[in-house]
1. State the single structure among P, Q that was used to calculate helix-only ellipticity at 222 nm (-39500 (n - 2.57) for each DSSP H run of 4 or more, over all residues; to 500), giving -36500.
2. Which one of P, Q has Cα Rg over 2.2 N^0.38 Å, for residues 14-101 alone, as calculated from the coordinates, equal to 2.98?
3. Comparing FRET efficiency 1/(1 + (r/R0)^6) of positions 46 and 118 (r between Cβ atoms, R0 = 35 Å, to 0.05) across structures P, Q, which is largest?
4. Can you spot which of P, Q the value 23.0 was calculated from, given it is mean count of other Cβ atoms within 10 Å over residues 94-101?
5. If you work out percent of Cα pairs over 24 Å apart for P, Q, which one comes out largest?
6. Taking distance in nm of label points 7 Å out along Cα→Cβ at positions 38 and 150 as the criterion, which structure among P, Q has the greatest value?
7. Given a value of 21.8 for mean count of other Cβ atoms within 10 Å over residues 78-85, point me to the structure among P, Q it was derived from.
8. As an exercise: Kirkwood radius over Cα pairs in Å, for residues 62-125 alone, calculated from one structure in P, Q, equals 16.3. Which structure is it?
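The numbers here are math on the coordinates, done by the rules we state, and not lab data. Since the structure is predicted, the reported quantities are computational estimates derived from the model, not experimental observations. Cβ atoms are built from the backbone, for glycine too; each structure is taken alone.
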Structure P
Amino acid sequence: MKKSYLYFIVPILGLTIFFFGFYWSHHKEFEGKERAKEKAIIDQKRAKLEKEAKDRETAVKSALDAQEKRRTEKKAREEREAREKEERDRARQNREKAGRDAEKLEQQVKRLKKEIEAEQVELKEAQAERKRVTEEHAFLKDYVKQAEANAKGLTGVLTRIEAADKAAEDARKAAEAAAKAAAKK
């Protein structure tokens, strides 16, 4: 044989041994390994997709919970703000009412002060009138006493004048009678 065939047969023989010895046995395992790798990749992708879907579901659920929480917080805040607004309005109305009442009371106080001043003036006038009437009453009492004393004195004087007039009349009559008696004699 020629050496030149050897150059072809040895590599072909090596190739055949390699093909059936190594490649064929590994080729079967390679397809399984490749399928296993592909299955692992598919499983990883599926697991990743499922995880993403669960994460999305969790995120959607937490977003809905957060949205509901914000909605309830907003509702509670609006109710609180409405309550605070009502309280501010009530406080403002109470303050305005208190102001109006204060003005009304101030006017009433001024009116009552004027009335008190007028009543005090009238009271002073009444006290002055009472004092004057009391003094006049005392004067009239004294005057009446003096008038009664004068009347008694005048009555006494009149009585004495009448007695003196009567005595004078009697004396005149007695003188006339004596003059008549002396003339008759």
Structure Q
Amino acid sequence: MTEKHPTLTGKHILAVDDEEDILESIEDILEMTVIDTARDYASASEKLRSTRYDLVVLDIMGVNGLQLLEEAVARGMPTVMLTAHAVNPDTLMESIRKGAISYLPKETLAELDDMLEALLSAHERGEPPWKLLFDKLGDYFNERFGEDWKEKDKVFWKDFSRTWQVGRGIQQRLMQDERVRDKGF
């Protein structure tokens, strides 16, 4: 019998959200992993400093998720933003700029295991997880934000679409990777 989520199985994940029911759902959905949880910025930040995680899943609102994103990226941990109230083009772009490997609306929580399996697998293969996200959820973003939502920041999205690896976020993640940093890049 083959495992449904071979990339996720056994991974050590930190999930941060101020809503207990969301954390319980994440724990249930990601039962094949080892999960630590935090409900506030301070305890999440401490866990990021004291433990090495294979993946970090962060809410944005209520836990200072964008600051936690910076802390996780600085420690070389792949990070996915999972949010409801902050689903908008600005926080999506900010997540990209700060180095998140993906940005998922909580409306997709029921599919979290499959999404994280695909995203983390792509990340580990060195493929751009953002391309996978937009392939899977591009219609969702267009419906949620409007068909022309990228027009406001055309230059950013044009460059991003061309390379799928735009911006400081990728560079910051790479500079935290000892394998890259030790090569003198």
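1. Values: P: -36500; Q: -14500.
The correct label is P.
2. Value 2.98 for Cα Rg over 2.2 N^0.38 Å, for residues 14-101 alone corresponds to P out of P, Q.
3. Q
4. Details: P: 10.0; Q: 23.0.
This figure was derived from Q.
5. Structure P gives the largest value of percent of Cα pairs over 24 Å apart among P, Q.
6. Working: P: 16.0; Q: 3.4.
Once distance in nm of label points 7 Å out along Cα→Cβ at positions 38 and 150 is tallied for P, Q, the winner is P.
7. Q
8. For Kirkwood radius over Cα pairs in Å, for residues 62-125 alone, the value 16.3 is produced by structure P.
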